[in-house]
Structure P
Amino acid sequence: MVTKIKKWGNSQGLRLPKHILEDTRIEVGDEVDVLARDGVIVIAPVRKVRGRHSLKSLIARIPKGHAEGEIAWGDPVGREAW
């Protein structure tokens with residue numbers, strides 16, 4: 001598909017056809033990540049975790065020096081295989 005960059009107020013805009021948005025599961029109002037990679041503009045949907053946070057923002061909140069470890073969930077209940 002070929003389209004043109006157009007003037008939109010003091011900015012420039014790009015119109016995306018409905019079928020492109022449907023194929024990428026992007027809806028009007030969704031946040032997208034726009035970046036340049038090797039001279040190519042890449043537009044990708046920002047995937048949300050539970051609708052409000054991105055994985056990147058959640059990881060940024062982990063304290064430095066946080067030690068990971070196992071959590072004891074107790075003995076198996078039912079027919080779980082351990």
Structure Q
Amino acid sequence: MELITIPGLSAAFCTTGSFLPQSIKTIQTKDTSGISLSMYSLFALGTLLWLSYGLLTNNLPVAIANGVTFLFAAIILGYKIKYK
């Protein structure tokens with residue numbers, strides 16, 4: 001692993017980890033009243049595109065961070081649609 005990859009992975013861990021509390025709370029309470037459907041739809045699409053970019057460019061931090069973040073965003077988006 002290149003030394004330059006460490007800050008990227010650290011940043012990926014921090015930004016991706018920030019979605020975990022919201023995901024857990026949403027799953028436990030099924031309360032999505034404070035969540036914007038359009039914002040999460042665009043956000044999920046954006047993270048999916050970043051994941052694609054990371055994979056196509058062999059950029060491990062970008063691919064991992066956005067893959068996990070997309071998973072969290074998709075869960076919250078799914079709950080928003082289901083429990084609207």
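Laboratory data are not the source of any read-out in this text; all were calculated from the coordinates shown. All values derive from a computational prediction rather than experimental measurement. Cβ atoms are built from the backbone, for glycine too; each structure is taken alone.
Here are the numbers for this structure:
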{"read-out": "For mean count of other Cβ atoms within 10 Å over residues 2-9 computed as 10.6, the structure of P, Q it came from", "value": "Q"}
{"read-out": "Structure responsible for 43, with relative contact order in percent (Cα under 8 Å, 6 or more apart) calculated and labels P, Q on offer", "value": "Q"}
{"read-out": "Highest-scoring label, criterion being Kirkwood radius over Cα pairs in Å, among P, Q", "value": "P"}
{"read-out": "Of the structures P, Q, the one that -3500 was derived from, the read-out being helix-only ellipticity at 222 nm (-39500 (n - 2.57) for each DSSP H run of 4 or more, over all residues; to 500)", "value": "P"}
